[in-house]
Structure I
């Protein structure tokens, strides 16, 4: 994942409603949840929900699949894991540098 893609994902998740939708989809698992179920859980108007889901879909955080008359939404776990990996890839490297400097002896 590059910085631009990470920024796009984080921007999409920076809205409280979208974050709640996304977390609900992550909890639901790979089988997904219908838009109607999301609407019941989040308790927002359908038009507003459609707007928020569309933003998550544009960021590739959510996929949609029509099954007959039902529209299922699923979290994109691969992208979620890539984002988490991107955010933590250099985690605590500064602390490690301090440890290495403190353990090295300096001689003249």
Structure II
């Protein structure tokens, strides 16, 4: 997969989700990341704030990939996603599911 290096902007062939084009760019990025984290630890740099999509509460982000303010909100969102997925799956495959269920019931009853 062709990606653009987040340090120098050069395009390169990325494997396994690598986001820098060379060892030198990796070292530069790592140094910047460590310096930023140190400033955050020393409270010289404000942490990012996000709004939870489930409850609407604003929360301080410790890790950039966080989306939800708590484990409870994450679980609610996961349940909603699963519910939507299975509802959509059932509506698209309803006939097939009903047919398979009737075949399984007949097998259990000993008719097949």
Structure III
């Protein structure tokens, strides 16, 4: 699986509206592609001055699902977000291939992953 993390700095005056938009429109649109099993929306502590920083994390169902999302949907969804928010919300994306999740496993060998 792949964790797709989008870190976004939002102007303070737009932060509440941005969260509402993400929860009611953008995140449901991303999940509706069928390529992600769930999401998390987090507030990043210690943000830079003049903005509020969030991390939106989507867990892709598989590497292939994430690649299909990137190929078929990402550009349009990112363009919609940019058109609505412009410079009020700027971000960067990080792709994190998953090694393990859940509870620690005794005897785990990282070479097996």
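Please treat every number below as a calculation from the coordinates, not as lab data. Just so it is clear, the structure is predicted and the values come from calculations on it, not from any experiment. Cβ atoms are built from the backbone, for glycine too; each structure is taken alone.
Per-structure values
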quantity: Computed 19.3 for Kirkwood radius over Cα pairs in Å - originating structure among I, II, III; calculated: II
quantity: Comparison of I, II, III by relative contact order in percent (Cα under 8 Å, 6 or more apart) - largest value held by; calculated: III
quantity: For 3.6 (distance in nm of label points 7 Å out along Cα→Cβ at positions 20 and 84, calculated) the corresponding structure among I, II, III; calculated: II
